[in-house]
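Below are structures written as structure tokens.
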Structure P
Amino acid sequence: MDAKTHWEKIYATKAPDAVSWYRPHLETSLALIQRATAGYSASIIDIGAGESTLVDDLLATGYENITVLDVSQTAVDVTKKRLGLLAKKIDWIVGDITQVQLQPFAYDVWHDRAVFHFLASTEQRGAYVLSVAKAVNPGGHVIVSTFGPEGPTTCSGLEVMRYDTESLHNEFGARFRLVESLKELHHTPFGTTQQFLYCYCRVE
């Protein structure tokens, strides 16, 4: 089963608040994006956004240039319906981030919560990093969150990678200057906890 088929099935059969990664609001992500941006005109792309409410909170904060990307059309449609007329303010992309061709140097901030740790092969991770390098402006910012060293080994029926700060940063290389990393305990809707690692880098 390819990635698109897998995630279409997940989003078609589970409610938005019935998946392990669900949070009412991505407070840590929003705070890091606010730190990374000098104003509300900054161009932001949210990778693997799914049905996340981050786009709602970015709009409510005042950001004007937002792109949402996900491999699942179902997830994108749910988010559009939730936003209503506000959905017209967003650029929507349905595609696999390891395959999609993004506009070069189009974004000031790249945000990804919980996509990168699903990339099991070196080829997939290399394609992802190349996409970041091509799409983010020099001087731009990259915020990537994965499962930490004590996080789960599987998620949604798939094996995942776990990272500490050094191993995650090493996947991206020297052009990405590490500004900050932090760990967060995510409380799932099922009463369990998952350790997430956030790395925030600046593109040289």
Structure Q
Amino acid sequence: MSVESTQQSTREQQTVVSKILHLKESYYETHTKNVFMKSEQKFDCARDICSKVDIVGLMDQTFWIVPNKNQVFFDYRVYKLYGNPDNFQLVIDNVLHMAKWCIREYGTFEIHLNLASFTISAAERYKPMIQMFCDICMTQTEVEYLKHLITMKVYNIPTVFEHISKLLMPILPPEIVPKMKLLHKSESLPLITELYQDSGKTYTP
């Protein structure tokens, strides 16, 4: 990819993220932050953002196939700004569509997941979505996703990941667990930077 294309892709990425961050700030300027029911308010904010920004553009900056590779990359930092129960199924369908494309082209696929800023409350909030994703992977007969998955690399695992794993590990398919590779922040930066460069983007920690 040319330098010009990379710069354009980076500008588009920054524009979308800046816009949704501005919308998030605007939401909380008119809505007092809840002490209780925080998850519901976060979902309400996410719905507000989705009502004002094209969901396709949001998804394009959240997950993609790394060009010329069998790698599907997912950035939680962007998804948390608009992810809510109204679009769980849509996001899952699109991620699995990419996985299916990789299987068709390469025979296998990898998942690369950036968990920077993921918290215990986020794990509780998105547990239903993760459950939906796992259920489809386990029951889908048209495509054997788990059979073709080589690895799932999880970058920037939180310091409280031990507590998060107790919440989420029980719902993961047994076949996935041995394929997971957990990477701390210091290990993650050079690898994610390379994935972004291969995708014609610029990674900003």
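Among the shown structures P, Q, from which was the value -18000 of helix-only ellipticity at 222 nm (-39500 (n - 2.57) for each DSSP H run of 4 or more, over all residues; to 500) calculated?
Q
From P, Q, which structure was distance in nm of label points 7 Å out along Cα→Cβ at positions 31 and 175 = 3.1 calculated on?
P
When distance in nm of label points 7 Å out along Cα→Cβ at positions 151 and 191 is calculated, the result is 2.5; to which of the structures P, Q does this value belong?
It must be structure P, since only it matches.
Assign the value 35, calculated as percent of Cα pairs over 26 Å apart, to the correct structure from P, Q.
Q
Read-outs throughout are calculated quantities, based only on the coordinates presented, and are distinct from any laboratory measurement. In this text, all values refer to a predicted model and were calculated from it rather than measured experimentally. Cβ atoms are built from the backbone, for glycine too; each structure is taken alone.
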